[in-house]
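Every number here is computed from the coordinates shown, using simple stated rules; none is lab data. For clarity, every value in this text was computed on a predicted model and none was experimentally measured. Cβ atoms are built from the backbone, for glycine too; each structure is taken alone.
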Structure P
Amino acid sequence: MDAAIMLTVMAGPDAEDPRTRGLPRLPNLVRAATPVVSSKGKVRLRRPTRIGVPPGFTDGIARRSALLDTLADLPGVTLVEIRYPTDWSTLTGSAFNAARLSERTEPFRRWLREDLTKFGVSVLSWLQGLMLSGDEWITAQRAKHHLLRAVLDGPFDHCDVLLQTSPVPFDILGLPEIGFPIGFTAGMPTGAILGGAPYEEDRLLEVVAAYQAVTDWHRRRPADPVLEPVKRVVRPLLNAVEAAAASA
């Protein structure tokens with residue numbers, strides 16, 4: 001619900017931002033984030049939704065298998081196995097990821113010129129975005145367009161939302177995604193990421209709201225770490241002669 005409230009404030013057309021002109025009307029995100037419960041107390045999705053499961057999604061993480069079982073039990077959910085295009089690893093790899101750095105850097109050019117220390121240890125990647133040539137930028141835009149078509153015409157031909165193991169490629173393409181907790185692994189929180197088609201934030205919220213209505217992982221916190229008692233080391237006091245000798 002917090003995500004829905006914040007997104008309602010931030011998203012949609014803004015009269016002060018010409019880049020938002022022509023955006024579709026923002027749906028009722030708070031309603032989307034409100035679980036639907038039948039008169040018999042059964043949680044269901046607001047609309048039938050096909051959830052894509054990519055190859056290797058459950059590999060090595062038991063909580064992801066439990067997530068799929070819980071989702072499959074929700075009325076309105078259909079799990080669909082998804083296959084990625086053959087050039088998927090190339091399009092989402094580090095080489096392409098570096099080529100898009102100019103998009104991330106552009107809004108911050110002013111602050112990069114004023115004070116590099118504000119960007120911490122990642123300053124080199126921010127500067128790299130300023131140093132790409134025009135040819136590299138055009139190549140990156142072509143690859144980005146190809147990747148967008150691969151996503152929309154590939155996985156989204158068979159599903160409405162897609163489970164992911166990382167934010168890529170939805171963060172690259174500016175497509176909506178949402179992260180949510182699904183349990184603990186070795187005492188540490190484990191989460192999942194759900195990606196959607198353009199302007200489908202409400203559908204993502206509907207799925208996560210239904211999942212959180214039948215689980216309580218979002219209300220739990222990991223155990224506090226056990227701190228070892230600090231052992232006080234008592235050092236013998238040195239006289240002036242001994243201190244001078246020790247520092248020589």
Structure Q
Amino acid sequence: SAVGRGPEVPFSSEAYRISAASRGKELRLTLAPLGPGRPQDLVFRFGMSGSFRLCPAAQLPRHAHLRFLTRESPPRALCFVDARRFGSWRLGDGWEPGRGPCVLSEYQAFRENVLQNLEDKAFDKPICEALLNQKFFNGIGNYLRAEILYRLKIPPFEKARTVLEALKAQEQARRKKNPSLTLSKKLKLRRENPDLLELCHTVPMEVIAAEKKLLDPDDTDNHTAFKKWLQCYLVPGMSSLRDHNGRTMWFQ
């Protein structure tokens with residue numbers, strides 16, 4: 001669109017397939033021609049309001065900054081919609097440098113990246129602020145941090161290193177106490193007593209598992225269902241304060 005902030009996409013094809021892969025807060029689309037031609041990769045960040053919508057090409061939504069058209073008649077358009085224009089896309093297949101392992105698809109690497117780097121200055125900050133640091137918590141955003149800390153009753157402004165060093169010590173003690181536990185028993189214990197890093201994986205998985213009920217932007221019941229799922233973020237009766245980055249933190 002005329003007001004889109006992303007680069008022009010140097011790709012043209014009579015027929016092509018779009019496939020997608022995600023990592024943390026980024027999504028990579030690959031446009032692959034069904035005939036001759038080279039594929040084109042684009043990596044998207046969604047900001048606070050970005051999303052994709054499939055709609056009739058003659059009825060484009062407002063703020064549809066990038067459109068991929070189908071060949072059917074009448075044609076439809078897959079649109080990158082971003083009302084606040086904090087989202088972006090760039091050409092190429094590379095993930096943004098400096099982002100850590102994904103909390104969803106690279107859980108074990110994510111966990112190790114946090115616990116092996118607790119001396120990093122990022123963990124001098126309150127745990128609520130550290131959770132938004134994508135170098136270590138790639139994929140966690142504002143509503144997720146509130147839900148995770150609420151479920152564990154962790155004070156949001158507790159020093160991050162204090163919280164995570166205690167978690168690391170508990171994990172080491174558990175290993176010494178039960179060195180012969182089978183993998184299935186270890187997994188059962190973790191499901192029954194999840195720690196902060198495990199909830200960084202399982203809480204976003206709850207949203208993904210809900211699929212259409214929570215994620216379809218055209219579903220009129222979407223917002224209601226999402227509000228019912230929330231236990232802390234924007235929930236009446238909860239407290240809120242701005243952190244040092246100006247982001248509102250919800251907590252009990």
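When mean count of other Cβ atoms within 10 Å over residues 122-129 is computed across structures P, Q, the figure 19.6 traces back to Q.
Taking 6, 25, 31, 22, 12, 4, 0 as the value of P(r) over Cα pairs in 10 Å bins from 0, in percent derived from one of the structures shown (P, Q), identify that structure. Before the final figure, lay out the partial values.
Values: P: 6, 22, 27, 22, 10, 5, 5, 3, 0; Q: 6, 25, 31, 22, 12, 4, 0.
Here the read-out was taken from Q.
Could you tell me which structure in P, Q was used to calculate relative contact order in percent (Cα under 8 Å, 6 or more apart) as 15? This value belongs to structure Q.
Source structure of the calculated read-out (distance in nm of label points 7 Å out along Cα→Cβ at positions 18 and 226, 2.0) within P, Q: Q.
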